[in-house]
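What follows is calculated from the coordinates using simple rules that are stated; it is not laboratory data. It should be emphasised that the depicted structure is a prediction, and the values quoted were computed from it without experimental measurement. Cβ atoms are built from the backbone, for glycine too; each structure is taken alone.
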Structure I
Amino acid sequence: MPKAKLDAALCLTARCVPGKKRTDYYDTSITGFTLECRASGSKAFILRYTNEYGKQCQRTIGMYGDITFDQARRVAQRWRSEVVLGGDPAAKKAERKAIPTYAEVARQHIEHNETYQKTPHNTERVIRCHLLPRWGKLRLNEITSQAIASWLAELRKTLAPATTEKIRVTFNRSFELAAKWNIPGAQVNPVRAVPRPRFNNKKERFLTAQEAERLVAACKESANTQLASIVQLLLLTGARKTEILTARWSNVDLERRALYLPDTKTGKPRYVPLSADAVEVIKGLRRWENCDWLVPSPVTRKPFTDLKRPWDSAREKAGLPDVRIHDLRHSAASFMVNSGVDLYAVGRILGHSSPDTTQRYSHLANDTLLSAVEAGAAKMKAA
């Protein structure tokens, strides 16, 4: 192999030896610095070295013509110093090439969600509609906290705060999973450093007894013959919409006055106590042969997937356009609290996994608390 002190002049005139596919010219001043000449006429600057494990390695600095000799020499000197200090330039390049794009991590994130989430399509929609268009082509180490913060700030101008927060949480989860799976480039989570803005997203609408009566009356006039029964059961049990829509006759125990819910939002099955009024509603339900669903669609004999149109018509007719179906659950809680039921019992009935969740209804107990202090004052006067 020819050895010479490489310089700009030599690199200009160096050629591959005739009859060979490749000729290497080794620099005498920087160990391993090489000019590789191919029979095709191409030339490349390369650094060859032995890594800390005794393995022969090389890394291309650049093609002759793309970079100058002086530029190549400076890079070779820097990399050679790195090798002497125990580094491995080729390994560093391989590590960077191994870092996947966010699109690859997103694909794994979606597949992972499908193994345990009840509604994985919600996360998939956030990733597909918002995260992939902006970040999909970037490698994980190219995504910075500053860029994320600026992007989220722009989204807040057109999207609801809760939607933007959902996007941030999903993005953060992608990096958490990537770190858990030891994916290269995920050692630092750039989303974690993005501040979370404070906002109040709780929408609570509590029906009065008169409003509830109007709503049920409007539902009874609906073309959907099951709507009134569904709304009554939601108001009387405080159950979630999906829990009632997917309830089965086989899980109803009228003797014990209980409805067993094997599949709930918290993942824990529970029994919902049935009041006398709820029992009467259930007794009035129509039953179909070979159909175990409690309130199925009369057409498909399967649970309803959407009640939007009949619900919108009924609430408009009742003069309650701002009431959502989930507000029936809030209203059930408010009726119980204002009747003197303690928050612990209300939380058990609603299936809350944490007492803190039930605390949102504590302000509704004002009437009960006033009655308590009035009773105390009356007792004091009597004494």
Structure II
Amino acid sequence: MRRLGVLDWISVGLLALGLLFVVTGLLPAAAARESVDRIAPLLLFLCGVVVLAELTKEAQVFDVVATRLAIVGRGSYAVLFVLCTAFASLVTIFLNLDTTAVLLTPVMLALAPRAEIAPMPLAMTTVWLANTASLLLPVSNLTNLLAVSRVASGTREFAARMWAPALAAVSVTMAFLWIFYWRRGERGDDRYVPPPAPAIADRTLFAVAAAACVVFAGAILAGAPIEAAALVAAVAVVVAFVRRDRKRLGWGLIPWRLLVFVTGLFLVVPTLGRFGLESVMSTIIGQDGAGDGAFRAAAAGAGLSNVVNNLPAYVAGEQVIPAGHHVPLLSLLIGVNLGAVATPWGSLATLLWFEWCRRWDVRVPVGKFILTGAGLAVTGVAAAVTALLLTA
């Protein structure tokens, strides 16, 4: 028990509170069962994709790719900026935002001293794009998976609907990253030192993990059930580690904190909705299905995300949007994904990112983080919702 951190206690406490609501009848058993049934496939997906990402990191895939990008950049910060933002965006899109925040962040922070690069530009790239690049595919964010079940669309249909908002979100993020963290006056140097190529400890594990990620991405684009694709890819990599490096396997690979947090969340938020939260969100969002209603839904999602976290914000907003009103629902999704960058607790990914920065002794200027994040949230959400309306 002494080894539990603050986020662990929050997760356990949230689940305990949710169970208390069920036991006392504040949340009817039928409603609780409906919530759990809804998230069961999502929990399987989260477990599979996190194990896949953890072992892919252990196989040095992320480290090798990040170092190769720095080598390809040949000392040019402009080239490295484009390559790093593309890498972080692709990891977020195909392997979930938590992978970018939790696994790619330490890789980037380890790269910084080897290439004599200031750590903040690399760190901000991972935390912002972990959130803002998570609009394109259902697997990119748990909120997307919830939205897909409401709009009853597959992976390709969802991507066809969200490509323009996703492009707008990443473009605005790149502009803010360059202006506030990557340009010459912020990073402090004209050029960086390309690092040496890393030695791969086990080329078989590296090849299996890289191939599993590619197959996983192809499977979800082909329309395979996301939980099945994640579990199959994860099992393939686990088998490879069993045969070649068993000591790296352990119960710690299972993301119990995330599973407990999500389960508790889907018991607590429906209860709060029954006692006033639903009325508040309904008043803010309104009943308009497009135009001003889309911006109100996005603003409500972004605002509530920066108060209580983006997952409960999405669930609370989703409950008051009528079935079939896809534009305000997707606008809400834009708000909670892209707008949750203004506060350190806006998303679980950002909280985990702060923990990694603390471990690596990277000082995050909180005032600048909040002010630039707020600017990105307002500008990015407006651009993405506009793109959604123009392509709807």
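Overview of values
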| read-out | value |
| --- | --- |
| Winner on FRET efficiency 1/(1 + (r/R0)^6) of positions 33 and 353 (r between Cβ atoms, R0 = 35 Å, to 0.05) once structures I, II are ranked, highest first | II |
| Of the structures I, II, the one that 34.7, 120 was derived from, the read-out being Rg and Dmax of the Cα atoms in Å | I |
| Test item: Cα Rg over 2.2 N^0.38 Å, for residues 73-208 alone calculated as 1.16, pick one of I, II | II |
| Which entry (I, II) yields the derived value -24000 for helix-only ellipticity at 222 nm (-39500 (n - 2.57) for each DSSP H run of 4 or more, over all residues; to 500) | II |
| With distance in nm of label points 7 Å out along Cα→Cβ at positions 17 and 313 derived as 9.1, matching label from I, II | I |
| Per relative contact order in percent (Cα under 8 Å, 6 or more apart), the highest-valued of structures I, II | II |
| For distance in nm of label points 7 Å out along Cα→Cβ at positions 81 and 169 computed as 4.9, the structure of I, II it came from | I |
| Structures I, II, by distance in nm of label points 7 Å out along Cα→Cβ at positions 41 and 129: label with the highest value | I |
| If distance in nm of label points 7 Å out along Cα→Cβ at positions 297 and 329 is computed and equals 2.3, the structure in I, II | I |
